[in-house]
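Next up, some structures in structure tokens.
Please treat every number below as a calculation from the coordinates, not as lab data. This one's a predicted model, so the numbers in the text were calculated from it and none came from an experiment. Cβ atoms are built from the backbone, for glycine too; each structure is taken alone.
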Structure I
Amino acid sequence: MRLIVHHTTTYSYSEPTRRVVQLLRVTPQSFSGQNVLDWRIDVDADARLRERQDSYGNIVHMLYIDRPLTTLSVSVSGEVLTENGAGIMHGLPETLPDELFLRATPLTQPGETLGALAAEVERAGPAALDRMHRLMTLLHGRLRFDVEATAVGTRAEEAHAAGHGVCQDFAHIFIAVARRLGIPARYVSGHLFRRDGAHLQEASHAWAEAAIEHLGWVGFDPANGICVDDSYVRVACGLDYQDAAPVAGARSGGGTEALAVEVQVHDARVQAQTQRQS
């Protein structure tokens, strides 16, 4: 699939800022099944951008703005060619051993309810792949997607006990249970082409990857109940949301802050056909 992505984050400040520093994880990489044809970052202010690669292999940009602002817009856009690999990820820039992704974090520390879920998942049999498919199916069937239910600091145990959350919570719960079962798992941020026609979205997407023996890393999206296919653009990964969040940063001044995010993901072939017909 040939996907066109537009992702804009706009900040509004009640007072002028003195300095803004942001860490951007918004640039995807090419690997087997994902070929980045074009990608760019645009900032509507006089800014400095410095690119590097973090310890997880993600492309990271540091953004620096040293003049007063009352609004700031950071936009990324590009075109990515994707293939359906049935969830199996090949050719990723692996820089760390799989065993690192057995480490629990405050957001993914399992408690009593996730321990019970892990015991239920074990009944799917000894094979790690069967267990992960069972876990994904259970989460998709039992948890309700609710954008008002949680915040970025909500822990997996809390979201599972509440019975609802956003894609971030689904991913954290999946990761927590996988690690409890001894299966390395990591958090992934990126973009999803909605086949239901909902091209305009209020946020980027999140899912999980699990390390499966003889297969490697496999992508699971418990929020949608499917393995990753050619509808997904993979951008960044980490132990949890904090390692893979699209934007993180700090500022001096600015008073209170309002944030608006807009994401659009289109199939280039359909878009071109629509334009020809019009």
Structure II
Amino acid sequence: MQIAIQGEFGSFSHEAAIRMAPEATICPCALSAEVFDRVLKEDIAAVIPIENSLAGSVVEHFDLLFRQEVRIEAESLLRIRHNLIGMPGSRLEELRRVSSHPVALAQCRRFLSRHPEMRPIAAYDTAGSVKQVIENRDSEAAAIASRQAALAYGGQILVADIEDNAANYTRFFLIRRAIRVHPPADANKVSIAFILENSPGSLVAALQVFSNHQANLSKIESRPVQGQPWEYIFYADYQIPHIGSAGAILERLRQQCLAVKELGRYRAAASPETPNLEAPNPETPSPENQPPGT
């Protein structure tokens, strides 16, 4: 099985992919559009982040799900643990620069504020930042990324779990070409996109459909329709009491909406355990957080 991801080896998408399919071959891509192109042209799977519990939705992926003929096969939740990673043998007090994706930097503000001598540098990818630090063999530079990134590039975790908020999760979708996806018999969650007439009460009437069928609407988000100012696509996730209600909801929505696209039926990911919010000493990484050989 091949799985395309956006980002480098060692990214959080890489970690999510190997958790969903441990034996898969990972295919890194620079851009999200490239991920979807490979799914369609090479008939492989992909794992994409769709929503972070702190930073919100990955809106580009909603747009791509709507435009491309792909379907969601499964979802998973990944606890996001940010680590300060440097060259093997580098020392915390010698660091002067720390790079990572802007979202990761923003989620580690408290740690960075305690170390004003470290200049934060925005980069396109968390794992790519580690890769660059190791390739440059720069003992004054570090990166913020996952433990998977340290393992992938031979970096050393200098400080583990430096995120401001331990309740930090990203939801990922496993997607394939639409014709390859067959909903599991125990599917209890559905993702859709729909477009409504711009008229009073149209959204209220659509939402009433979910209530009438005892569906739990867990997410709704609007995105602009490209080329049509002030027109919107609504994306919704909802959990269903039984598999038969999925079709009934879609049939009723199609009677009320200008367009409806089913994005996937799948088994809802198990709710994660609430992490211990008592922050450990952020300057003292435990031995189990060190990659082998460091």
Among I, II, considering only relative contact order in percent (Cα under 8 Å, 6 or more apart), which has the greatest calculated value? I
Ranked by distance in nm of label points 7 Å out along Cα→Cβ at positions 45 and 221, which of I, II sits at the highest value? I
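Quick check for you: by distance in nm of label points 7 Å out along Cα→Cβ at positions 77 and 101, which of I, II is greatest? Write out the running numbers ahead of the final one.
Values: I: 3.3; II: 1.9.
Biggest value here belongs to I.
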Comparing distance in nm of label points 7 Å out along Cα→Cβ at positions 29 and 125 across I, II, which structure shows the greatest value? I
Supply the structure label, taken from I, II, corresponding to Rg and Dmax of the Cα atoms in Å with the calculated value 19.1, 59. I
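Once mean count of other Cβ atoms within 10 Å over residues 157-164 is calculated for all of I, II, which comes out largest?
Values: I: 17.8; II: 21.4.
Evaluating mean count of other Cβ atoms within 10 Å over residues 157-164 on every structure, the highest lands on II.
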Output the label of whichever structure in I, II has the greatest value of distance in nm of label points 7 Å out along Cα→Cβ at positions 37 and 53. II
Comparing I, II, where is distance in nm of label points 7 Å out along Cα→Cβ at positions 229 and 245 highest? II
